[in-house]
1. For mean projected area of the Cα convex hull in nm², which of I, II scores largest?
2. Taking distance in nm of label points 7 Å out along Cα→Cβ at positions 57 and 281 as the criterion, which structure among I, II has the greatest value?
3. If distance in nm of label points 7 Å out along Cα→Cβ at positions 73 and 249 is computed to be 1.1, which of I, II is the source?
4. In terms of distance in nm of label points 7 Å out along Cα→Cβ at positions 97 and 129, which of structures I, II is highest?
5. For which of I, II does distance in nm of label points 7 Å out along Cα→Cβ at positions 17 and 265, calculated from the coordinates, equal 5.2?
6. Work out which structure the value 2, 11, 19, 22, 23, 16, 6, 0 belongs to, where P(r) over Cα pairs in 5 Å bins from 0, in percent, for residues 241-344 alone was derived from one of I, II.
Structure I
Amino acid sequence: MRILYIATAYPRSEQDIITPWLVETVVRLRKRGFDVTMFTSSYRGLGNQIISGVPVIRFRYFFKRWETLTHDETAVDRVKRGLGYKLMAIFYVLFGTWAIWRLCRSQRFDIIHVHWPLPHAVFGYLAARICKAPIVISFHGVTLMWVRRELRIMKPFLCWTIRKADAITANSTHTAKAIQQIVDRPVSIVPFGAAVGQFPSTAPVTKGKEKQLLFIGRLVERKGIPYLIEAVEILSRELPVKLNIIGYGPDEPMLRELIRQKGLGRTVIMHGKVTPQQLHDHYLNCDVFVLPAVVDAKGDTEGLGVVLIEAMSYHKPVVASGVGGIVDLVIHNKTGLRTPPGDSRALAAAIRSILTDPELAQRLAEGGYQHVKADYSWPRIISRLEDIYHRLLGTRHQAGPSSASQ
């Protein structure tokens, strides 16, 4: 079975750490016998590649020097920066459409699978028409929030996308409900996976006197990081704690200033971008992982919280806000502790209860691990995708063989 994956961005080398869940999905599908090709955008003139055994077809859309709409940060954030990026987005759609037409005129695919449908549903629909193949559309939350709050003019396009798809997937029940509020149709839940069982579940390799708290993610409003810093200020009066913040984003200057104002320079450490090995070490060494997400001014929040899956796969207790797709992962007092969004005192109390109660910490860590092992492990995720693909082709074959299969 030949499958064409369409996505905004894909690693530029095997050392590039963007969209690791997408890479893992494609690699595992290929190991299961699916012939998967990735169609994505170029970056500064980058051409076609083979990444981890996966053919990556890249389309050029602008002059090499300025071809930076994707990869380094989300295209949504880039487009907001000014007229230049908005113009580039138009070229992105035009040249992407031309490239997908050329690709599907020379190759045939049995399934077209689109991630981030705005604007990639255009590419997917054209590919599906040329190949006479079914199309799967996967939503990850941000597209829906963007259209709902800032690009309402695109809602008819989103409705068309949902109706035209042969199958729709969402990364969480939160995202699925948002889709069904636009068009009421069945949605399959296919979350991001976690490498459960690949990491050591033993005690951290290095320990100081401070209890280690960990946050990983983009430094943006919806992550709620200021509330975590305020919670650490409260905790530091009672317990020796250290907060490690890993990630980068537009809120970094504001967060550094907040840390300075509160005199937490030795307590809250901002690490920026780290290597995969350093990321592994931080997960391994933390005592509690925290995701204090909020609903931001645009109405956006966490579609799932893949970092929570990763933390749970390391047997780490987690504390997170009860918003968005997080509620699928963090079942209060079973797989972690949930707190109201934007409540620093409640956040501090939840973290304190884990740090001061080893039995609670162990019970939550084990509960979280078993939860992701059962519902978010890679074998489970790949099995769900396989079921969707075989069901679609089976339906199509009953009606008559497609040209992609002849």
Structure II
Amino acid sequence: MKEDFLHYLWKFKKFDVLNLKTSNHEQITIANVGQYLELAGPDFFNAQITIDDQMWAGNVEIHLKSSDWYVHHHERDAAYENVILHVVWEHDTEIYRKNNTEIPVLELKKYVDQDTIVNYQSLMSPKAWIFCEKQLAAISPFILKNWQERLFFERLERKSKPVFELLRQTNNDWEAVLFCLLAKNFGLNTNGETFLKIATSIPFSIIRKESFEVENLESLLFGNAGLLDVEKEDNYFKDLKFRYYYLLHKYQIEKCSGNPVEFFKHRPDNFPTIRLSQFANLYHSNQNLFSQISEITSVKVIYDLFQVSASSYWQDHYQFDKESSKKKKMLSKSFIDLIIVNTLMPIQFAYAKSKGEEIAEDLIQLLDQVAPEKNAIIDKFKSFGVKSVSAFETQSMLQLKNEYCSKGKCLECAIGMELMKTD
């Protein structure tokens, strides 16, 4: 038994509300269970309860045992002085306020249907992966779809927080924010933070000015990635290095210092050299990129916009001074899908939010056009009967697993609440 189960019972009044009595046999009538705070202090704020003939307005605190009041040292905390009812599963001791008046206690286990307890125990019993894995396939598609929409926007809210932080750092320059977020995306998990640091170290005004020569963009990116620090005989390398130090002097910017980029564990097409060149070519090919993507609702337009390749030098190189078989290294469709999910959706959401606009349906429709992501979590859900057919659904299921299943928040989940229902 956990306190979150008692919170669920109280919040949704999943007990016999008609015959409630305190531990001192006083009649209880609930007019309002109060607001569930999930913050420091009492669990439910501003409840309205009648005990015998006296109406009370105040807070409700919930514990497994009455004695937990003292275990948690609530007797020392002024925030608990306005508690009008102590709801517990098991009443094992009386609790008093500072003025020596006794706080009324409701022992909840006397009023909860056995089927509700059995459902809870079944839901929360240990499973191999998640608690409800054997019952998932039976969930109504209507309930699942509505819950997925909520999960999707919770995930977007979380992903949009770095957008607003970058917006503050760039003096509300949305083009600069997109540049930084795309850089992080191009770095993938291994080099993402390093690429982000590289992007934030170059004032975007310089990127704007130098975007007409892709070699200048590459020199800035490769230089701040530390890839031009050595000496090589390669003419292309020498040209980029010359440009890099010229631009540092021209704009009086400091050389970026940070973690070196990683080649290890990457397939050659994901080497930082290739991704930085593709990134440079994206900004060489598209000025005012944010203005172009801020209101796009068609995935095809995005695919066309991101149809860029690494520079010609990199068609037969993966590293400086080492020739390879020739290959035109275009951004793949699957990589563009990652950009849509991890960068374009969050920044479109944040931009609309900053203007007070509602684009929920537009974003869902757009991601419904994007192929579902492939990873171990999505495969697991599929094995339990929940198949995702678009990126909208995979994003929702990732949010479900990471923020609810893995944290045991079954009673805050629409699926868990549905499974808790009794006939």
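1. Values: I: 19.5; II: 26.2.
Sorting by mean projected area of the Cα convex hull in nm² in descending order puts II first.
2. Details: I: 4.2; II: 6.8.
Comparing I, II, the top value of distance in nm of label points 7 Å out along Cα→Cβ at positions 57 and 281 belongs to II.
3. Working: I: 1.1; II: 6.3.
It must be structure I, since only it matches.
4. Values: I: 0.9; II: 5.2.
Greatest value across I, II: structure II.
5. Details: I: 2.7; II: 5.2.
Source structure for this number: II.
6. On the way: I: 2, 11, 19, 22, 23, 16, 6, 0; II: 2, 10, 17, 19, 19, 16, 12, 5, 0.
Only structure I yields this read-out.
Each value in this text was obtained by applying a stated rule to the coordinates, not by laboratory testing. These numbers were taken from a predicted model, which means no experiment stands behind them. Cβ atoms are built from the backbone, for glycine too; each structure is taken alone.
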